[in-house]
Structure I
Amino acid sequence: MATQARKIPYMFGIRGISAIYVTLFHLNNMIVQANPAGIPALYHRLTDWIRYGDFRVAAFFVMSGYLLTVPIARSAQWKLPAGERGFLRRRAERLLGPYYVALALSVLLFLIWSAVAQVPVHLKAFSIGLAAHVLLIHNLDPRTMLYISDPLWNVALEFQCYVLFALVLLPAMRRFGVWRPLVAVSVLSLAPHFLFHGWLDWVRPWFVILYALGVATCALANPAFPELQRQEDRIPWGTIWFAATLATPVAVWASGIDAPYGAGWLQNLLLGLAVSAFFLYVRRGTPGPFAKPAKVAVRALEFRPLCALGAFSYSVYLVHFPILRLLVALTGLYTHSTWILAGLSFFVFVPLTVWIAYGFHVLVERRFQQGRIWPATRVIAPVPLEASALAPET
């Protein structure tokens, strides 16, 4: 396996960039919604670059599929070290343990925010929404998907991808190889959008393609399959990365600000292709004419503060929304000035929220990450550093 621990930092950098962007995206929406009729045009010109929110987490799904395939990419049978049950148990502990703690915090802050913002909470809707979040099915209904805390839909979809990976994708890879399952997943994920007039667009089913793309990208390095490694050598990954990287912002910009979910499938897939090709290109040592920009990108992504943020990006993702929403609502009680609210939000509330997220990481996420809560459930088989250090990517 060509991926080495020394190449991990740039992935932390990707996580750090994604975490700060999603935080700024949600915060900007809150500011705009706080005073929709009185937002100065200059404010929009300064902040429109953070309004392309539906493209903010595509890299996470590619990275998650890639990293969780590392432990099986040395096996000719594509076997998980601890089996499907052990894999899902560990993923549940790592992903869902912090999620449920964050959900309890989000519920508390949601109720306080509702009182401050004078938004009525209907008992039936709240009960259904909470139950859907507990069962991790809230992303399947547009009425519950963004209820309580907007970003939590991603956790449900991520865990659903884990189940699909262990119970469907891996058995399919054993029988049909790497590429056929990826093609099948792509067709099935895009079929609702094209055949049923955008049905299920709110779920972003094409994110499953991104996850499967990460799996396929990592699987090419399996030494038990020389043909896969020959494919890795023949395909010009540097060219694909460079072309997709240039095409993605053009496609995102062309989609328009605040594009509906269904308008973003191509842009998300382009970004996923750019990220997966970048992983492969770096893994192969960046040969060819695009070596210099790739090495510059790696050095930028390995910027230490960025990697430090990436190390607890899951905690940032879990807790930032309810905290910022409450702080913005409280500020709105005392001022209606967009500039005062924006100044406090970007320069005070964001750093404060990041520090709170770091505290959540230390007190909660790290305990689940290291298996301190239920030691008996820890995977006994050794897991490579690449997988244990970064997954899950949410």
Structure II
Amino acid sequence: MVVPALLPFLPEVMQVSFIELGLAISVFNIVSMLIQTPMGFAVDRLGARKVLLAGLAVGSSSLLFLAVYPTYICLLLTYALAGAANGVYHPADYAILSKVIPQAKMGRAFSLHSFAGYLGTAVTPGILVPIAVFYGVRNAIAVAGLLGAGTLLLLLISRPPLEANDKHERQVTRFTGTARPIRVFNLSVIMMTLIFILLSLSANPVEKFSVSALLQGYDADLPLANAAVTAFLFCSALGVLGGGLLADRTKRHGFVAAAALGVAALLMAAVAAYNLPPMLLILVFGMVGVLTGIIVPSRDMLIRAVTSPGSEGRVFGMVFTGFNIGSTIGPLLFGYLLDNTMARAVFGSAVLFMALTALATWMQELKIARAGQRKK
């Protein structure tokens, strides 16, 4: 979130356009896209903890490097390294959760994990923007890098029970071959990857480009635009928590996600079409945040439905590659729209991609239900 949070400042600091900054975000996601599935195999073979530590080390170091050399070329290099680190997190994190959490509590576990990520995303602008205003962009970037280094330190000094279990599982896998119970490139996994591409394209314009779009096309000032996005991010985090409870109480995860996304698309259509009053704009962004947060645990449970034990790293790595693909396309598209003063089209794009995601998720749920009926 470093570049999206500092997006209003970076064109002047680095003397670049929005589309050039979008290219940096795309570099991040291209590298993540290329490395995430191989990292999933590494997680299954080497263990999640080791791979996670390496990712944190590379990610935090890359931001500290950018703080020292805040040029556009260094931004591209930094975001390539950060993209490599980002390719580690999803396969490692979800492999850890899948191995140690009972099935009956899996939805809540996924929701707590995602809530922490959403909360970190939500507080990023509130932390980095004031630092950038009062102490400069370089110091804001350095703070982000130091937070990553602090997380790495906490993991280095901890010794979770997973470490011993992880080693045992790798030994069993080596001699029994149980790490290959499912082909990564099967139809269900590919369908989930497509859904994640659409999810990324749905979230990108609201999460990363709405501040600039509101400033450009809606006569909003910076405090109002930041308030709207902050409401979206914080309410997304709260929605994730509620979605975890819901995910443990239903097996129709695709229907839950499709319904929530459909309503979110209708609300975002109002933003695209009208100049909403300030308080109503903040309220709508908050409601969209709740709805898009609710789907997160259900989304993760849909992935788990096409995953078997021993394949967690590679399957989650493959599916989350969809986020990287969408996040590679999205910044270029939305940066182009902003450079051509088409701010309303940014939100219109969010409506389109939310509707397509709802349709694809509904179809995936029907496919899973039909597969379950055949097994019976």
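In table form, for the structure just shown:
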quantity: Mean count of other Cβ atoms within 10 Å over residues 27-34 derived as 22.2 - corresponding label from I, II; calculated: II
quantity: Answer label among I, II for the case where percent of Cα pairs over 32 Å apart, calculated from the coordinates, equals 34; calculated: I
quantity: When relative contact order in percent (Cα under 8 Å, 6 or more apart) is computed for each of I, II, the largest belongs to; calculated: I
quantity: Highest-scoring label, criterion being distance in nm of label points 7 Å out along Cα→Cβ at positions 99 and 283, among I, II; calculated: II
quantity: Entry that produces 15.0 once mean count of other Cβ atoms within 10 Å over residues 147-154 is calculated, selected from I, II; calculated: II
quantity: Label whose coordinates, when helix-only ellipticity at 222 nm (-39500 (n - 2.57) for each DSSP H run of 4 or more, over all residues; to 500) is calculated, return -29500 (choices I, II); calculated: II
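Every number here is computed from the coordinates shown, using simple stated rules; none is lab data. These figures come from a predicted structure and were not determined experimentally. Cβ atoms are built from the backbone, for glycine too; each structure is taken alone.
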